[in-house]
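Each in structure tokens, the structures are laid out below.
Here, each number is a calculation from the coordinates, and none is a lab measurement. Since the structure is predicted, the reported quantities are computational estimates derived from the model, not experimental observations. Cβ atoms are built from the backbone, for glycine too; each structure is taken alone.
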Structure P
Amino acid sequence: MKITETKLKDCLILEPKIFEDNRGFFFEVFKKKELSAFLGYDVDFVQENKSLSKKNVLRGLHFQKGDSAQAKLVSVQKGEVVDVIVDIRSDSVTFGEHVKVHLSDVNNKSIFIPRGMAHGFVTLTDDVVFTYLCDNFYDPKMESGIIYKDSDLAIDWGYSSSELTVSKKDMLLPTFKELM
């Protein structure tokens with residue numbers, strides 16, 4: 001597995017070594033031992049989530065607060081997305097900055113997102129199957145987020161707001177400044 005750092009500390013892109021033959025292919029999505037060695041601390045995933053989304057669906061930007069914060073390992077099982085991670089750790093040198101990564105069932109990349117990051121994605125194809133491994137259980141009282149079209153974050157999602165399908169709940173999220 002190849003692990004690549006992003007500009008956001010501990011936010012990592014994982015690329016598997018793919019073994020192909022006439023039967024198809026095989027790859028290891030992640031190895032705890034390798035990820036923990038790279039990070040310098042253990043990550044124990046306790047929950048797996050899966051979503052199905054149509055084309056042009058935007059989900060995010062979400063995170064859990066306080067003791068319910070979650071590190072995540074995200075990947076696409078079917079389709080393609082632009083994945084966005086925002087550093088919301090106030091003591092970080094990249095506070096308020098974001099990275100974008102294309103994830104698909106063709107490139108088979110995963111992203112490790114440490115605690116203290118907001119996360120979202122927009123689908124580029126129909127019927128995207130997206131999975132999340134989380135290191136902490138979901139707590140509805142501690143869920144939070146940032147509006148996807150926040151002018152201070154200036155994220156280019158690749159679509160105008162009128163082209164996107166966004167949940168009512170996500171449309172009501174606060175701005176980055178309001179939250180911080």
Structure Q
Amino acid sequence: MKYCTHCGADVSFEIPAGDALPRHVCRRCGHIHYENPRLVVGCVATWEGRILLCRRAIEPRRGFWTLPAGFMENGETTAEAASRETHEEAGARIIIDAPFSMVSIAHINQVHLFYRGRLASAEHSAGDESLEVALLQPEEIPWEEIAFRSVTHCLERFLTDAAQGHFGFHETALPPLGRAS
């Protein structure tokens with residue numbers, strides 16, 4: 001950030017009085033520009049034992065498979081974001097059951113929150129951000145073609161919980177690639 005969004009003056013990167021972390025601070029009006037992690041929200045949605053997956057039509061990871069998910073918008077709840085993203089990317093309406101997995105990815109300033117849910121009907125279709133959408137049996141999941149580590153983590157936990165006959169809530173943090181957790 002170079003300029004203040006309030007007055008247009010130059011900003012400096014410093015620790016403001018009373019804070020512990022460096023922030024962008026306006027030299028003219030004193031406004032502190034906080035930058036916080038972005039929330040990505042999605043859903044592990046099922047229909048008759050099959051899991052809804054989308055093949056991405058956009059970067060990053062175009063052509064790879066993912067759960068329907070995306071950035072939460074202002075003015076919506078996390079459950080509303082999961083429902084909206086599932087409809088936009090997979091043309092599916094869902095019934096949210098419960099929060100299921102939260103993955104902190106500090107090195108890219110994101111938190112990925114996945115709900116567990118069910119399709120309201122088998123109807124689904126590719127949205128603008130999907131090349132294709134499929135309802136896959138667990139054994140059909142293309143593990144080597146999953147777009148994001150957070151999705152792999154979520155799917156693994158989901159299948160483990162389903163096999164055990166009960167679902168919990170799973171929280172983890174992913175280190176940068178190449179670093180052990």
Comparing P, Q on distance in nm of label points 7 Å out along Cα→Cβ at positions 27 and 123, the highest sits with Q
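If we compute mean count of other Cβ atoms within 10 Å over residues 19-26 for structures P, Q, which one ends up with the highest value? Write out the running numbers ahead of the final one.
Numbers: P: 8.0; Q: 14.0.
The structure with the largest value is Q.
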When you work out distance in nm of label points 7 Å out along Cα→Cβ at positions 3 and 131 for each of the structures P, Q, which one comes out largest?
-> Q
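One of P, Q was used to compute percent of Cα pairs over 29 Å apart, and the result was 31. Which label is that? All intermediate terms of the calculation are to be shown ahead of the outcome.
Working: P: 17; Q: 31.
The read-out was computed on structure Q.
From P, Q, which structure was mean count of other Cβ atoms within 10 Å over residues 43-50 = 12.0 calculated on? If you can, show how the numbers build up before the last one.
Values: P: 12.0; Q: 19.9.
Structure P accounts for this read-out.
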Taking mean count of other Cβ atoms within 10 Å over residues 51-58 for each of P, Q, the highest value is that of structure Q
Among the shown structures P, Q, from which was the value -5000 of helix-only ellipticity at 222 nm (-39500 (n - 2.57) for each DSSP H run of 4 or more, over all residues; to 500) calculated?
-> Q
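With mean count of other Cβ atoms within 10 Å over residues 59-66 as the yardstick, tell me which of P, Q scores highest. Numbers along the way, then the final one.
Numbers: P: 19.6; Q: 14.9.
Largest value of mean count of other Cβ atoms within 10 Å over residues 59-66: P.
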If we compute relative contact order in percent (Cα under 8 Å, 6 or more apart) for structures P, Q, which one ends up with the highest value?
-> P
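Output the label of whichever structure in P, Q has the greatest value of distance in nm of label points 7 Å out along Cα→Cβ at positions 115 and 147. It would help to have the intermediate numbers written out before the result.
Values: P: 3.0; Q: 1.9.
Structure P gives the largest value of distance in nm of label points 7 Å out along Cα→Cβ at positions 115 and 147 among P, Q.
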